[in-house]
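In what follows, structures are represented as structure tokens.
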Structure 1
Amino acid sequence: MTPPLSPPSPHPVDNPALTEDDYRALGDFRLAIRQFLAFSEQGAREHGLSAQQHQALLAIKAHPGPDPISIGELSRSLLIKNHSAVELVARLVERDLVARRDSDADRRRVVLALRPRGETILEAISQRNLGRLNEGADILAGIIEAARRAARPSR
């Protein structure tokens, strides 16, 4: 799981002033993210899911641990409160997209897994999203390069 971003340091490194190209890269990046999110949300809606339900399916599938993801881990992954994750999972279970069970290792933990229907829907949305990301790969590469240039400390 990727840790949340930390706030910027109150004492920035002595970097050179940002250029118009740096600001343009930031603006382009922000726009690319918003466009991708809108595209992804539309794909979720086409499958009868909210954006948050799609994100939950993806978080469950992408969980890196050796054990299945727990509701607590899902709440942290989605940056939502535990009780909100419980409600979200209940809706996904009701739609036969997710299965919930007690952990074998710790009966106090509830772990999650995708059901076949959830797998199928997530696959369809993910294929579409990856195709869109591939279309914008050159734009993203340029934005990343601009960010790396801007982040280099001055000498």
Structure 2
Amino acid sequence: MKLAMQSRKSQLKMGETVAILFIFFILLTIGAVFYFNIKRASVTREGSEQFELKAVEITQSISFLPEAQCTESNVVKASCFDLYKLIALASLKNDPKIVRTYEREFGQSALTIRQVYPPGANYTIYENPPPQFNDASTTNIPISLYNATADRYYFGVLEVKVYR
């Protein structure tokens, strides 16, 4: 009789231990799922931030591109592009040698300058989209366009589209 009572107590203790371990592993699994979801969101956000940082970097690179900047008495004007230099660059955008030259600097992106006022032409000076892309970040920056022949400034927008 005493042996049967001890056996039942042992079975009860063993059942309690199994139930506690079962609950522990369920809580551990829920915690792991929660942690990995937060980690995945953090990695996604960090990747997005890196992508946006790359877009800003390309934007700054094009803003200081000597091939397009306007100068007066060898002084570079900020946020100013020479209209005739842009026309020359736009005519070269399909040349594979030119694309390879700027590929390291601009990567997979498209750089377009639109003359807004007075309404004018659009100049795509670089375009290298990937074969397949999911997303693209577009950054618009107001600039001035200098027409050296007329000695006039026009208002334009630099559109930088970086492909993901």
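10.5 is what came out when mean count of other Cβ atoms within 10 Å over residues 42-49 was calculated for one structure; which of 1, 2 is it? Here the read-out was taken from 2.
Ranked by Rg/Rh (Cα atoms, Kirkwood Rh), for residues 74-121 alone, which of 1, 2 sits at the highest value? Evaluating Rg/Rh (Cα atoms, Kirkwood Rh), for residues 74-121 alone on every structure, the highest lands on 2.
One of 1, 2 was used to compute Cα Rg over 2.2 N^0.38 Å, and the result was 2.03. Which label is that? Walk me through the numbers before you get to the answer.
Details: 1: 1.29; 2: 2.03.
Computing Cα Rg over 2.2 N^0.38 Å on every structure in 1, 2 gives 2.03 only for 2.
For relative contact order in percent (Cα under 8 Å, 6 or more apart), find whichever of 1, 2 sits highest and give me its label. Working shown, then result.
Values: 1: 32; 2: 20.
Of structures 1, 2, the maximum of relative contact order in percent (Cα under 8 Å, 6 or more apart) occurs in 1.
If helix-only ellipticity at 222 nm (-39500 (n - 2.57) for each DSSP H run of 4 or more, over all residues; to 500) computes to -18000, which of 1, 2 did it come from? That value comes from structure 2.
Since every read-out is calculated from the coordinates, none of them should be taken as a lab result. Just so you know, these numbers come straight off a predicted model, no measurement behind them. Cβ atoms are built from the backbone, for glycine too; each structure is taken alone.
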